[in-house]
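**Q** The following blocks contain the structures, represented as structure tokens.
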Structure P
Amino acid sequence: MRILIVEDHPDILANLYGFLEPKGHQLDSARNGYGGLALASENDYDVIVLDIMLPGLNGLELCQKLRTELGKSTPVLMLTARDSLPDKVAGFDSGADDYLVKPFSLVELEVRLKALVRRSAATHALHATMRFGELSFDPDTQEASRAGVPVNLTKTGYTLLRCLLAAAPRIVSRDALEQAVWGEDRPDSDALRTHIHALRQAIDKPFATPMLQTVAGVGYKLVAPDAQR
């Protein structure tokens, strides 16, 4: 992990370096809030360890600036001697993701940092643009394209495309697609076939090589055009 530590206490900072660096983590540090803000603005970190009681700019103010002014979503773990509920609420309200009260276990600190990084990676994966072959889909904007040409789909079409892209080039069963679209309240008629036909018309018909293939008796899959040549 690449970690930014903003801590003004030299002994705590030395302990963090002594424990985390030998484990292969890359560390940068600042001894005050403004220094931490500068490093966070210039670099991308996996996680930030932030003391609340800092000279110049305190940890709560720094965390707020990270979120509102820099637009950083980097996970932040607050380190503080304050353990009252109002103090914890203030930390979370400022944009912190976790809270550890001094004195703390270095082993627990590393476990919490790894958990924050895992959750952050999972969140980014959910919002990342999905790509396979000539197809791309942005889950946030609900925009799809093939070979750079915009593809207009219904809400159900976008759901089906997302499922197929997430699995590509593996097969997605009919049952899995129906579950994604309708959950347990599935229609009696073969509505999936109709929606698959509409999806095929949108992503395949205008192009020379079809990407959406039916696997008889099983489901559907996407095949990259290059794999069919």
Structure Q
Amino acid sequence: MSETVVESYIGSGIVYVNGRDVGNASGVNISIEQETKEQPNYRGGGGNAAEITVVKSVNLSMTLNDFSNANLALALRGKIDVLTAAEVTAEPIVAALDGLADTAKMIDTEIPAVVTDSTGSTTYDVNDDYIVSAAGIRALSTGAITAGESLKVTYTSKAGNALQALVESGEEVKVVVDGINDVTGKPSVLKFYRWKPTPTSGLDLIGDDFGSFDIEGGVLADSSIVATGKSKFFVRSAA
């Protein structure tokens, strides 16, 4: 008498893209688009005499909760520039009263910035004449700076990285899901050999809840896999 095996499933795991841990991922989904070709039965009685179903495409989508520039580069076909801290001296800006005069680089707000008039002879007072943020200088209408005044700002730029969006043609990556069934505690590993993500349809950048964004793309056939019975698309190993 054969044994009936029941394995309920609640999945969790760590997603790696080209070996990089993408952080918290609240969803990973596979979809397969199929096309069925039918040959009608013309000999009476209706129905089909033959049919064949072929796979048109395999797609992988994931929902990521970590807004790192590396993850956003996947979603926006971008590349990452490394930013090093450096002193910027007398960068010219134009005052926008109670608005932002953005600076060329991100300001390290932990290091005092100095704002002067265009000649450098008058130094303005922080919090009285202007406010400093990472994005630039906000001149206060209650201070001594006038609207449209030419200013110079000296500051230290913040180290980090910059995402240059939509500059790449689309990178193919390998995806590994190091998963576990939370119901049984058993491990499973999914490997997608060639995934080509497409630009995301949108990003929610301001809100009152934790953010997430979706990335999807085609799982392409790996022509290097030629063994009979071996998938060119992905494999799932499970205990």
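**Q** Upon calculation of FRET efficiency 1/(1 + (r/R0)^6) of positions 114 and 170 (r between Cβ atoms, R0 = 35 Å, to 0.05) from the atomic coordinates, which of the structures P, Q produces 0.75?
**A** P
**Q** Identify the structure, out of P, Q, from whose coordinates helix-only ellipticity at 222 nm (-39500 (n - 2.57) for each DSSP H run of 4 or more, over all residues; to 500) was calculated to give -1000.
**A** Structure Q accounts for this read-out.
**Q** Computing distance in nm of label points 7 Å out along Cα→Cβ at positions 98 and 210 gives 3.8 for which of P, Q?
**A** Q
**Q** Out of P, Q, which has the highest value for mean projected area of the Cα convex hull in nm²?
**A** If we compare mean projected area of the Cα convex hull in nm² over P, Q, the biggest value is for Q.
**Q** Given that relative contact order in percent (Cα under 8 Å, 6 or more apart), derived from a single structure, equals 12, which label among P, Q identifies that structure? The partial results should precede the final answer.
**A** Numbers: P: 12; Q: 24.
For relative contact order in percent (Cα under 8 Å, 6 or more apart), the value 12 is produced by structure P.
**Q** Work out which structure the value 21.3, 72 belongs to, where Rg and Dmax of the Cα atoms in Å, for residues 58-185 alone was derived from one of P, Q.
**A** Q
**Q** Please compute mean count of other Cβ atoms within 10 Å over residues 26-33 for structures P, Q and give me the label with the greatest value.
**A** P
**Q** Out of P, Q, choose the structure whose coordinates give FRET efficiency 1/(1 + (r/R0)^6) of positions 138 and 202 (r between Cβ atoms, R0 = 30 Å, to 0.05) equal to 1.00 when calculated.
**A** Source structure: P.
**Q** The value 2.2 for distance in nm of label points 7 Å out along Cα→Cβ at positions 34 and 90 was derived from one model only; which of P, Q is it?
**A** Here the read-out was taken from P.
Values in this text are rule-based calculations from the coordinates and carry no lab data. Note that the coordinates shown come from a computational prediction; the quantities given were computed from them, not determined experimentally. Cβ atoms are built from the backbone, for glycine too; each structure is taken alone.
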